[in-house]
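J.: There are structures below to look over.
Nothing in this text is a laboratory measurement; each read-out follows from the coordinates by a stated rule. Bear in mind the structure is a predicted one, so any value in this text is a computation, not a measurement. Cβ atoms are built from the backbone, for glycine too; each structure is taken alone.
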Structure P
Amino acid sequence: MLTGSGGVLLVEVGLREPLLQPAVLGLASTVLLDPVSGERLVPAIPVLCLSRTEAYAEKFRAALTRREAAIRDFFDIAVAVREGGIDPLDPELTRLVGLKLAVPGNGPVNLSEERLRELTRQLEPQLEPVLRVRDLEKFDLGEAIEIVRAVAEAARVERGPGVSGEPRR
């Protein structure tokens, strides 16, 4: 239901590196529907954006190296694998993840136990307010973490006590 109150929309824009794949024309839309007709309240608009594969490579890089853990990265990855039809072990995706992790300035790959505890603490305060109940109920953080670990391995990223963000050579 629309309340007329304001909200916040966060948009992150990175300009520190060139695209690895050509940009594509996509459609931006909302899940906001007219309660009577069921039609979208806001029409989709065309926008120039990252390719699907590069966008997910960015999402995996964020999940692996973001300085402050963000549960939204893991949620987005889990949904993409479960419903969006991406193959997390697609060779092109894992190749792009490896290239993105090798860009200077990334934090180290971090899937430490402390990071996983921080993600667990974020479930209620950061996901509940912004998700539909049915979407939250489908989310399995453990499954999302295993997907991210598998991609890190496939991208040939060193992990362990001395976690490194550098791909193996």
Structure Q
Amino acid sequence: MEFLSIDFTSVLHTIKIIAAILSLLFFAGGVYYYIKLKDLDEEQEKRWNEHFVVYDKEEKQEKNIFVQEWERMKPLFFSPSVNDWKIAVMEADGLMEKCIESAFALEGNSFGEKLKQISSQKYPFMNEVWRLHKLRNSLAHNDPNLHFVQRDALNALRGFESIFKKLSCL
């Protein structure tokens, strides 16, 4: 039974040393990977934030241009001139087209073709969009059956503003 006479204290001491060395290696590896992961997270977060800051800046600039155009044409609705009301509706319709195109990915040659792609059941405000676009077409083609008064222009103004706000253009 010589094999039982092994000095377990020296074996235990060797195991303790190996365990301590392995523990230190695992701890150092854990610290190393934590630092690398933290650096990677910071770099990824920085790229993420830069991407959305640029997007937000572009979106704000686009919205500011839109607001400036709208504010420029709004006084035309209050003018005493029928021609100014007509111009206001036609320009607002063009602005509405830009607003809708920024909100939806649409294909088509004309604004009417693009509007047909948007469901009025899903987006109830589309009925108002169609009403305003038809008004614009009647004005542009000098519809003899259209009796256009300032009240109609002001109703159109409210309609355009409502749509612009629903689509976050104003």
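J.: When mean projected area of the Cα convex hull in nm², for residues 29-116 alone is calculated for each of the structures P, Q, which structure yields the highest value? Mind dumping the intermediate values first?
T.: On the way: P: 7.9; Q: 9.0.
Structure Q gives the largest value of mean projected area of the Cα convex hull in nm², for residues 29-116 alone among P, Q.
J.: Hey, distance in nm of label points 7 Å out along Cα→Cβ at positions 101 and 133 derived from one of P, Q reads 3.9; which structure? Provide the component values of the computation, followed by the final result.
T.: On the way: P: 3.9; Q: 1.3.
This figure was derived from P.
J.: Now, a different point. Of the structures labelled P, Q, one was used to calculate FRET efficiency 1/(1 + (r/R0)^6) of positions 37 and 85 (r between Cβ atoms, R0 = 41 Å, to 0.05), giving 0.90. Name it. Intermediate results must be reported in sequence, preceding the final value.
T.: Working: P: 0.90; Q: 0.05.
The read-out was computed on structure P.
J.: Matching task: -27000 is the computed value of helix-only ellipticity at 222 nm (-39500 (n - 2.57) for each DSSP H run of 4 or more, over all residues; to 500). Pick the structure from P, Q. Don't jump to the answer; show the numbers that get you there.
T.: Details: P: -12000; Q: -27000.
Here the read-out was taken from Q.
J.: Now for a separate question. Among the shown structures P, Q, from which was the value 74, 17, 11 of semi-axes √(5λ) of the Cα gyration tensor in Å calculated?
T.: Values: P: 30, 20, 15; Q: 74, 17, 11.
Value 74, 17, 11 for semi-axes √(5λ) of the Cα gyration tensor in Å corresponds to Q out of P, Q.
J.: Let me ask something else. Starting from the value 0.6: which structure in P, Q was distance in nm of label points 7 Å out along Cα→Cβ at positions 69 and 141 calculated from?
T.: On the way: P: 0.6; Q: 2.4.
Only structure P yields this read-out.
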